[in-house]
1. Can you tell which of P, Q yields 13.8 when mean count of other Cβ atoms within 10 Å over residues 29-36 is derived from it?
2. Compute distance in nm of label points 7 Å out along Cα→Cβ at positions 125 and 157 for each of P, Q and report the one that scores greatest.
3. Work out the source of -10500 here, i.e. which of P, Q gives that when helix-only ellipticity at 222 nm (-39500 (n - 2.57) for each DSSP H run of 4 or more, over all residues; to 500) is computed.
4. Consider the structures P, Q: one of them gives 33 for relative contact order in percent (Cα under 8 Å, 6 or more apart) as calculated from the coordinates. Say which.
5. On mean count of other Cβ atoms within 10 Å over residues 45-52, which of the structures labelled P, Q is highest?
Structure P
Amino acid sequence: MHPKEEKTLVLIKPDGVQRSLIGEIIKRYERTGLKLMSLKMIVPSIELATRHYYEIGGDAWLEEVGRKARAAYEKKGLQSPYKTNMDNGQAVLKANAKYLSSGPVIAMIWQGNQAVELVRKITGGTEPLTSDIGTIRGDFTLDSYTMADMDQRSVRNLIHASGLPEEAEREIKIWFSEDEILRYNLVQDKILYDVNLDGIKE
């Protein structure tokens with residue numbers, strides 16, 4: 001596959017929708033030259049939200065998320081309320097699924113050169129408080145792991161963006177059927193990808 005054909009999944013989470021940031025978020029991705037291949041608004045069921053998180057990583061993801069959560073508690077001098085990393089991971093999964101299914105979500109597929117990495121760069125780090133200024137999360141929200149942990153909820157960070165190309169392929173299939181993905185040409189593709197720029201002059 002040519003790098004220009006790489007696709008990634010982006011979800012504007014319920015807090016992004018409720019903050020009226022849909023247009024601003026889309027603009028950030030669109031102005032880089034990424035192509036929007038599909039878009040829909042959906043209120044995910046708890047089953048769909050759970051599938052989104054669990055199906056990509058499975059038990060290994062639960063174990064790792066649980067390990068990170070335990071380490072975060074210990075770093076603060078606290079003890080995790082869960083006996084095992086798996087129990088901790090299950091609690092994170094439940095909180096994430098509750099958050100993602102709490103209201104309307106905008107699901108999108110973006111395509112372009114190394115789309116996964118580019119979207120992650122534009123989006124910013126997972127924790128808004130430590131995300132760089134200039135990223136979506138760094139500019140538009142202020143939540144932190146500390147506040148989320150105190151309130152026993154998921155961090156509200158506006159967006160989900162696929163982490164790896166192979167993750168993106170699996171996630172796209174969870175949210176979109178093949179016939180929902182459009183294939184079309186944009187004039188800007190000539191500037192971005194035409195090797196000899198043959199299409200500019202009349």
Structure Q
Amino acid sequence: MSILVILAHPKTGSFNHAIADKLCSTLRQSGKTVIFHDLQAEGFDPVYTADELPRDARVPPAIELATEEFMQAEGIIVIHPNYWSAPPAILKGWLDRVLRAGKTYRFQTGPDGKGYVQSLISAKAAMVVTTANTPDEVDRTVYGDPLENFWKTCVFGFFGIQNFRRCSFSPVIVSTPEQRSAWLTEAERTARELFL
């Protein structure tokens with residue numbers, strides 16, 4: 001079993017990259033198998049086409065592999081900046097294309113006649129690390145913390161993952177090296193608590 005780590009930041013050398021490096025090295029040094037994808041560096045195509053819509057569609061091998069990695073991982077980590085209170089388009093496209101109905105989940109009908117989601121993935125824990133330039137307090141009080149709801153409820157909650165943690169680091173633009181070091185320590189501690 002492995003930990004799947006997905007990074008979505010356009011600039012090599014960003015603080016998001018430093019977070020990914022820290023978490024991957026911590027997990028590997030602790031004996032975990034880590035599958036790491038830098039979506040931008042890999043040139044991931046986020047466009048979900050009509051050809052991929054059918055459940056029995058023939059998808060590109062890279063998408064098929066990504067779906068299998070998502071299904072088999074014991075834990076999932078996602079790292080990205082906050083763009084307009086949402087994940088970057090490349091990451092949203094990854095979710096659209098990889099989290100396929102009929103593969104990672106299916107809809108079922110219960111004895112009461114109501115529909116429910118049956119998760120087909122192995123993961124029992126998930127972690128999301130987001131960075132922003134809007135202070136966390138503003139994000140919560142003005143915007144309602146949309147990334148927390150998106151990841152905790154709409155994505156990982158959909159798959160029945162209750163063991164979820166999100167680290168939100170902001171404002172990055174005015175942060176000091178000491179602050180970034182403290183954030184890296186917090187992210188590492190959270191990953192250890194969830195996955196080790």
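We did not get these values from a lab; they are worked out from the coordinates using the rules stated. Small disclaimer: the values here were computed from a predicted structure and weren't measured. Cβ atoms are built from the backbone, for glycine too; each structure is taken alone.
1. Going label by label, the one that fits is Q.
2. Evaluating distance in nm of label points 7 Å out along Cα→Cβ at positions 125 and 157 on every structure, the highest lands on Q.
3. Q
4. P
5. P
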